[in-house]
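Q: Following this line, the structures themselves.
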Structure 1
Amino acid sequence: MPIYALGDLVPVIDPDAYVHPDAVVIGDVTIGADANIWPGAVLRGDYGPINIGARSSIQDGTVIHAGPGLPTIVGSSCVVGHIAHLEGCVLHDDSLVGSGSVVLHHAHIGSGATVGANAVVPSRTEVPPGALAIGVPVSIRRDRSDRDIIRLSADEYVENGRRFRQLLRRL
């Protein structure tokens, strides 16, 4: 799998994490236990740190970047859908970012919150815990997220990562 140091910036990947062979991890990136990084995901920690918490899922085609003074932090048990883009933002524990969404600089996604598919979360936006954020730019609906679905999704991806670690083979 393409895992690269960039000068002194070396990824730290927990041995219980699953990183698909076609994901790319570069530089100042930390990936926690039971996290899973799927095909085509790019985590580029060249200008700032990227931290992926335990049991979090970064799905196919997602791009995660950080800027100078703008780390990108994904908490524990988070689910980041396919082809999402995270840049200098914070996802608190148990949050979900839907497929095709963009979350930008200094944005905070509260614990248990959901960013709907194809939504754009502008810089400095605060999505409260348990809220649903939908649209371009997002409108926020308090207490509309489903924490049980987020936990179920995180659990399923942890198990899928374990399955892939055991059974995936190149033909």
Structure 2
Amino acid sequence: MTWHLAQLNIGRLRAEVDDPSIAEFMDNLDPINALADAAPGFVWRLQTDEGNATAIRAFPDDPLMALNLSVWESIEALADFAYRSAHTAFLRRRGEWFERLGEVYLVLWWIPAGTIPTLDEAIARLDHLRTFGPSQEAFTFRQPFPHPGGPTVAADERNACPV
């Protein structure tokens, strides 16, 4: 079986999406999403019909919570996009547009190739990571796990950030 990597990251915006203080972030969503869509190893991302993920409200009690849910061919492909592309400059500026959550906001997990994760599943994986820490079910870049049936990774290798 072939496996793909699903990822969810969430953030609480410092202001509403139409506020001038986050205009630069909002103005760059389409170019960054286009960069992701064209990146080697990209498979899919959650978006509205207009291509916008900021309009998706997974946390109805908090309209400032934004999310990104996507699927990649490998952890390396996602890391290349996130940490070695034009996306990196915006990632470094996250604090300008998003509040510090004080808890885990990114989760990775393996899915069979050809499947699409649901938003409920993604949130459950994040909750699992927050409750139990990194495991085969839900992990991070700093503590990755191989896909099911993949090579065993020694504990000291799991603790090494791949980027």
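What follows is calculated from the coordinates using simple rules that are stated; it is not laboratory data. Since we're looking at a predicted model, the values are computed, not measured. Cβ atoms are built from the backbone, for glycine too; each structure is taken alone.
Q: With helix-only ellipticity at 222 nm (-39500 (n - 2.57) for each DSSP H run of 4 or more, over all residues; to 500) coming out at -8000, pick the structure among 1, 2 it was computed from.
A: Working: 1: -4500; 2: -8000.
It traces back to 2.
Q: Taking distance in nm of label points 7 Å out along Cα→Cβ at positions 66 and 130 from the coordinates of each of 1, 2, which one would give 1.9? Walk me through the intermediate numbers first.
A: Values: 1: 3.1; 2: 1.9.
Label of the originating structure: 2.
Q: Once mean count of other Cβ atoms within 10 Å over residues 26-33 is calculated for every structure in 1, 2, which label goes with the largest value?
A: Working: 1: 21.4; 2: 14.8.
Of structures 1, 2, the maximum of mean count of other Cβ atoms within 10 Å over residues 26-33 occurs in 1.
Q: Further, regarding this structure: Identify the structure, out of 1, 2, from whose coordinates Rg and Dmax of the Cα atoms in Å was calculated to give 15.6, 48.
A: On the way: 1: 14.8, 48; 2: 15.6, 48.
So the calculation was done on 2.
Q: Name the one structure among 1, 2 that relative contact order in percent (Cα under 8 Å, 6 or more apart) of 14 was derived from. Each step should come with its number before you reach the end.
A: On the way: 1: 14; 2: 30.
Derived from the structure labelled 1.
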